[in-house]
Structure I
Amino acid sequence: MGMSLVLSNDSFKIYVRKGVVRVRSGRGEVVVDSSIERIIVATHRALITAKAIRQLITMGIDVVFLAPNGEPIARVYPPIINKTVASRRAQFEAVLNGKGLVVARVIVKSKIMNQANLLRYIAKSKRIEWIKDEAIKLDEITTHIDKAGNPTSLMELEAQAARHYWQSLAQLVGGDFTGRRQEGTDEFNIMLNYGYGILRYTVEKLLLIHGLDPYAGFLHVDRSGKPSLTLDVMEPFRPVVDRAFLFSRPRVSVVNGYLDYESRGLVIKVVNEALNSKVYFNGKATPVINAIRSFIEDLVSYLRDGHELAPPVIRW
């Protein structure tokens, strides 16, 4: 995963001078070169010129705009980012030919397995024996997944696992955090929302590169404007974000229910480091971002050619 230029705790202007894209702020000027893969705009105090947009597209640099809660609300990338429509055709057909349900099962199974693996890692690293019992409960839930006949049944199993998982993490985090709530106003839930936003735009770009439609999923219900496949593919890798915040516990400030600009930059840094950190995947140590890319490649192969789709299980 290439370097990110994060614009958060200042006012910024992105423009072109002497043929070079530059980012100017109160702290000076940065030249945007080939070492930068993406620009993350996490503030409303930013101005970008049309000429800068054209040049950034030519350079292949992704520009992502985040809402105050971390949700990606817009991005700039070339209009033709994938080489073939065959993958999308196979994706749409999967809803009707049964492959979509197989994908949904793989996603839910791997998410719960990764949650269980995180609990085991916590139990070992922090020497907390009772967490192992919670991991075993998640293992037991995964034995029912292959029998689930529709996405609704799978979501019910996912919810059962979530109750055990988040109750365990709540005891470790403490404070105002009593469990996962998207609308939660405590610092940990707000950080999770923002962190999942970073994961979301990372997954979405990889889906586009591999020719898939981020808005046509198999587990989450399709709705206009909802990136269902992005949310599907995110699921197995959410524990990566959970672990990052649980162990780093960055000091953040919340203003009117949102992270302040400095905290946004800090959270982005923590999540980017987590996505570049190594996990055990397919029998070897590999960066998380590569594990995500590998799973999407396997997903395309399954949808198009029927190759086996293994759950993207990761361990620490």
Structure II
Amino acid sequence: MLKEVGIIVNPNSGTDARRLTSNAQFMDNIQKLRILKSIVMGLIGSGITQIEIMPDYLGIASNLVNDIKGNRVDISMIDIDPEGDLNDTKRAVEHFKKDNVSLIILLGGDGTLRAAAEQFADIPYLPVSTGTNNTIPYLVEGTVAGLASGYFVNYKLNEGLCNLNKIDVYINNDLTNIGLVEVSTTNYKFKGTGIIDLSMIIDSVVIFGKPTSIGVASIGKLIKQMDCNSKKFVYINFKGKNYKLKSVESPGVIKDIYINDYKIIDVGNKVKMEKSYFIEIDGERSISVDENDNVEVYVNPNGPKLLDINKIMEIVSERGLFKENL
């Protein structure tokens, strides 16, 4: 049976070690359930009748299904055994592809969206922030997110979509991973907690950065603002002290960062990165490399499609889709 909307909740988002090194908020699973319920009520209010959701090892999804049953919607959990890591997200996306869902709503951070995008599903995403740095996911009230999603699906408002770029990471000419915000080489020799001190970065390619971004994206956006449909990206080299920038490294942590140089480059180009030991992707140490490895990144214009909540609600208002003649 065709399902209209698929939902993924990352039970681990908003809980990493940055709560020990900064003022990052802790997003507990009770709060995630409340956001999730609000999203579903928004979906129901805009006419959605078919929803499926990824199960999780902490029971957020099962609690939702039990609470929502009999509320004018067919809501069910997909048949996968949760492992408690991002492989759950990847398997859920594959399941949603087979069921031809029209939209996938993600509760998590940049890493959750990246894991979903790695599956190359030609399905729009609506990422809702329950993570840490959250450069891309929306910090939005759940009911509004649900309403926008429902209007998008029911009225096929494809003009309310935007297209993200992505960074294809090649190590010795082999495609190994993707980034949706930035990819950096670092002086770290071990993965450790995975979190990043900006002073340890050697060079970066940044493709997404808004005025409100933090982390590496906060440096890129000081040079150029980049978001959906952007035609430019920024390369930054940190091996020198020609410029000093004030950056928000993480919640409550502001640092002066020194850079050697930067370039604004057209999307669709490849960049050779500096030699390093660990590659950082979207705010986390991700790939161990040898100092003799050749690391290149390609900024690919064919990234995932995102629902633009503000654009969707503008269309709804302009067309009067929220009202009925009596």
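What follows draws every value from the coordinates through simple rules; no lab data is involved. Computed from a predicted structure; not experimentally measured. Cβ atoms are built from the backbone, for glycine too; each structure is taken alone.
Of the structures I, II, report the one carrying the highest value of FRET efficiency 1/(1 + (r/R0)^6) of positions 158 and 254 (r between Cβ atoms, R0 = 30 Å, to 0.05).
Details: I: 0.60; II: 0.15.
Going through I, II one by one, FRET efficiency 1/(1 + (r/R0)^6) of positions 158 and 254 (r between Cβ atoms, R0 = 30 Å, to 0.05) is largest in I.
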Suppose helix-only ellipticity at 222 nm (-39500 (n - 2.57) for each DSSP H run of 4 or more, over all residues; to 500) works out to -7500; of I, II, which structure was it derived from? II
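Kindly point out which one of I, II the value 20.0, 72 was derived from, the read-out being Rg and Dmax of the Cα atoms in Å. Display every interim value, and only then the final one.
Working: I: 20.0, 62; II: 20.0, 72.
Derived from II, not from the others.
A value of 1.27 was derived for Cα Rg over 2.2 N^0.38 Å, for residues 126-197 alone; which structure in I, II was it taken from?
Values: I: 1.27; II: 1.54.
Matching structure: I.
One of I, II was used to compute FRET efficiency 1/(1 + (r/R0)^6) of positions 166 and 246 (r between Cβ atoms, R0 = 30 Å, to 0.05), and the result was 0.60. Which label is that? Spell out each step's value before the answer.
On the way: I: 1.00; II: 0.60.
Here the read-out was taken from II.
Work out distance in nm of label points 7 Å out along Cα→Cβ at positions 78 and 142 for each of structures I, II, then name the structure with the largest result.
Values: I: 3.9; II: 2.0.
Largest one: structure I.
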